[in-house]
Structure P
Amino acid sequence: MKIVLDQIDSIPEIASSPALASYINDFYKGCERISEVVAVTLDESLPQGKNWHQLLLNQVANTGDDRPPLWSQSLFLELDQYRKFRHLVLHTYSVDLDAKRVQELAYNLEPVFLKIKEDIVIFNAWLADASFQE
C-alpha cells in the first residue's frame, strides 16, 4: 500500500479518491467477514436489522458468553471509523467524498492492519487453548 500512497499525488484526485475509497471499502469488508465468522461460529448469532453492521462490530469487540473480545477496544474505535466510511462509500457518489478524509484513512490502513494481525494472534491463541480445555 505504501507504494500506491507514495504515488497518489501523480494521480488526478477525481480518480485517486474513488480508487482509495474502494480499497478502504474492501479492507473493511474483510474485517467484517472475520467478525461474521466469530459471531456465527462462536456466538451462534448474527445481528439483524438496519444497523446490523454496527451491532456486529460491537458484538465481537465485547466479550461473548464463552469467548474474549476479537478486537481490542482501541482497534474497535478505529474499525468503527472504517465502518462509518464504508457506509458513506456505499451511499454517496464518489465525487462527493472528502479527498482529505479518504487519504487520511488510506494512510492509516497499514498501522490498523498490524493491530488486526496482533488481535487475531491473541484470539487464535485463546482458541487453541480453549480447544485443549474441551
Structure Q
Amino acid sequence: MTDSLTIGSERWFVRYVELFNQADFAGFGAYYAPDVEFAGRAATLRGREAVLDFYRNIRSRLDERIECLSFIGSEQRCAAEICTTLTPHEDWPDFPTGPLLKWVKRQSVNFVFYDMEAGLFQRIRSAGFRRLA
C-alpha cells in the first residue's frame, strides 16, 4: 500500500491521490480500514467495500479527479484542501450534490479530514468550501 512511504506524510497522501485518480480501487482502497466511516457531501457510508462500491458507481458515470492543494498530517490525523473536478459522461439530474450535465465540468474546493488507526483511514469527513465551476 505505502511503497515504504511514511504513513501520514504528504508524499504518502499524494500517492493515495494518484491511485484515486487512476481509479485503482485496490490501491486507494488499501488506505481504508475495513470498517471505515465515510461522511462526504454525496454519501454517508460505513465499510471499505461500501466506499469502493460508491466510487465504482460514480466512476461508471463520470470522471473524477482530485488535486491536493494543501496537506497536513501525522500518523493519527490528516487534513487536506482538495480541488475536485467532475466530468459527467451523461446527464445525471439526481446527482446527490446537484444535477450534472454531460461533459459540463464541475469543480469545487473541499476540506477533508482523516482520522487514522493502525496506518489506515478510520474516519473520513469532507465539507465543501467553494464551487469553482
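Quick note: the coordinates plus some simple rules give every number you see, no bench work behind them. What you see is a predicted model, and the numbers here were worked out from it, not measured in a lab. Cβ atoms are built from the backbone, for glycine too; each structure is taken alone.
Assorted remarks:
- Among P, Q, structure where helix-only ellipticity at 222 nm (-39500 (n - 2.57) for each DSSP H run of 4 or more, over all residues; to 500) as derived comes to -24000: P
- Of the structures P, Q, the one that 40, 28, 23 was derived from, the read-out being Cα extents along the principal axes in Å: Q
- Each of P, Q could give distance in nm of label points 7 Å out along Cα→Cβ at positions 71 and 87, but the derived value 1.3 comes from P.
- Look at relative contact order in percent (Cα under 8 Å, 6 or more apart) for each of P, Q: the largest one is in P.
- Looking at distance in nm of label points 7 Å out along Cα→Cβ at positions 103 and 119 over structures P, Q, structure Q comes out largest.
- Mean count of other Cβ atoms within 10 Å over residues 55-62 - highest-scoring structure of P, Q: P
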